[in-house]
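Structures are listed in the sections that come next.
Read-outs throughout are calculated quantities, based only on the coordinates presented, and are distinct from any laboratory measurement. Computed from a predicted structure; not experimentally measured. Cβ atoms are built from the backbone, for glycine too; each structure is taken alone.
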Structure 1
Amino acid sequence: MSEIQPLKPLKTWSHLAARRRKPSEYEIVTANLHYNDRDPNAPYELDPGMFMNEWYKKNTFATPLRHDDWNAFRDPDEVVYRTYNLMQDGQETYVFGLFDQFSQREHDKAIDPRWAGSLARFYTPARYLFHTLQMASAYVGQVSPASTITNCNYFQMADSLRWLSHTAYRTKELSLVFDDKGFGVDERRYWEQDPAWQGFRELMEKALTVWDWGEAIVVLNLVAKPAIEESVLRKLGESARHNGDTLLGLITDAQLIDSARHRRWVSAFVRMGLETPGNLEIMRGWIAKWEPLADKAIEAYCSLLPDVAEAADSAKCATREFRASLGL
């Protein structure tokens, strides 16, 4: 009878052992955390016919966007919950420092009333738009097949909430100086009825009904978000500076720092996706399907922005340059 040999203890988690080095904090707390990829017939370890199992099998496992191992994805910035909070605590300190400094200087009292009307139309309703980004990022993260991809979307979701909060804070401040512009009162009417917002409202309401994970991540991060960032952040910031509103320009600059980080992980995701034959054509097909809606939204918003020449053409060109930089 052979002697039973004791198992040799592992020096690290089995799924990280192949790297033959001490795993980083990022790898330990981020990689291979999902349990619902172990059984392709019952992701949630209940009846295979249960609603969520059927949903996940159809919209995550059966997406045409394929890769042999999505768990191999890594965020180039290696953001984890701890470092995200450290990093964004600094960002929030900066933004609220802006609020305090400009408030002490009575910045809003120096705003031209006509520009205040533009803020009521083009800026403060954006909290509805940022909330759609928050919801879309939450869904894509929830149904992502790898925890490293989920994390990127969840931190992006948190950034969208921060943008929303900045906008809400400024809405209240502006309402205290301009009580005749509808700040805090008319934003929903602008969002639902004003021509400037109807393109983005249509784009995001339709994007929020895309259940297939592959299409949803492409639509959100390669079409919708770039259109919003180039219009409602970059071009609005330019318009603000041209109208003496340095504060809004600095706020949108800070938000574009978040956007740049989002684009870094999306770029890494696309590079990984393109390793699989056929994914390039699939991604291009989805982009071609959704790009006209994004262009329509950019046109509707940017063509009405005050004092930014050729804003719509410039914003659309920027979105295309981003996608082209990824080989799309």
Structure 2
Amino acid sequence: MSGIDLARRLYEHEVRPRLGARPHAAALLGAGSEVLGFDDEVSTDHDFGPRVQIFLPPGAPVVAELGGDDRVEVTTAGRFFADRLGADPAAGFTLEDWLVAPTQTLATLIAGAVLHDPDGELARRRARLAWYPDDVWRYALAAGWLRVAQEEAFVARAGSTGDDLGSRVIAGRLVRELMRLAFLVERRWAPYPKWFGTAFARLRLAADIGPPLAEAVAAPDWRAREAALVTAASRIAAATNDLGLATPVDPAPRPYYTRDIRVLGADRFVVALTAAIGDPPVRALLERLGGRRGGPVPTLPGTIDQVTDSTDVLTDPVRCRAAAPLLGTG
């Protein structure tokens, strides 16, 4: 039985009868493979079993009937979301709130199962967290393409000097960045690393870009690696154009300066996406950050996930919010 089914059974057969007519909401949200729907037989060996969250109205008295049951977390909707994000989305989400919110956390707050929500307290918050506002989305996409632009020529450069291991490492980094861009294109929050590939395989784009990405990781030499990467990058670039968020950019690969290296030229997408941003707070952030080396390509630290992959940061909302100055918003 899946973790969500266990939660539903616990709530319906044990918890709800104890609550009687008390106003409440109930769900299984937050951390856990079962919340994402990825739990299996292996998941049962630790931190697994029936559990549920009960959300009471602010100021409601403690429910004595649930005391001592460690399967039941009793809280309020505002406190639950604020504990995981550092802010309650019901009060509105600022640019800084969005940039310091890890996608792996957002994924666990809009997945899971809502078992009872008569007043829509959970639904309102989950709807607000469904996806970025359009100009924050443009910013995150631009930052993702900038990460590709910064290293796309290095697979061939390292490989051509005989550094095959270095070329492979860079290729792996670029594969991850392109996969993350696919999540952004499809408006899906990327989960934490254990389920990153599993969730990617369920994206619409996976059928088209998964094979060349797999080829890039497995390629025996840098030439094959480069060819697979520019194929995948070109297809994700075309999908970025299809979003209609910016002036379309030619997604065809091209030479890197005069060298025998082929790249997408991902910085062109960075320029196009940021040029389309009109929201005053996001525009002000771009102006504060300035251009790279004074040129047209902006400086974009990006979101918290694009700045760090440290588990100890991404799973701690206090540390995430402390990183705001690194992102240019603090």
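As an exercise: Cα extents along the principal axes in Å, calculated from one structure in 1, 2, equals 92, 41, 38. Which structure is it? Only one of 1, 2 returns 92, 41, 38 for Cα extents along the principal axes in Å, namely 1. Structures 1, 2 were compared on distance in nm of label points 7 Å out along Cα→Cβ at positions 36 and 268, and the highest value belongs to 2.
So if we calculate mean count of other Cβ atoms within 10 Å over residues 60-67 for every structure here (1, 2), which label has the highest result? Top value of mean count of other Cβ atoms within 10 Å over residues 60-67, among 1, 2, belongs to structure 1.
From 1, 2, which structure was FRET efficiency 1/(1 + (r/R0)^6) of positions 276 and 292 (r between Cβ atoms, R0 = 30 Å, to 0.05) = 0.65 calculated on? Checking each candidate, the match is 1. Largest in distance in nm of label points 7 Å out along Cα→Cβ at positions 28 and 260 among the labelled structures 1, 2 is structure 2. Work out the source of 1.13 here, i.e. which of 1, 2 gives that when Cα Rg over 2.2 N^0.38 Å, for residues 68-131 alone is computed. Only structure 2 yields this read-out. Calculating Kirkwood radius over Cα pairs in Å, for residues 156-195 alone for structures 1, 2 picks out 2 as the one with the greatest value. Here helix-only ellipticity at 222 nm (-39500 (n - 2.57) for each DSSP H run of 4 or more, over all residues; to 500) was derived from just one of the structures 1, 2, and that gives -15000; the source is 2.
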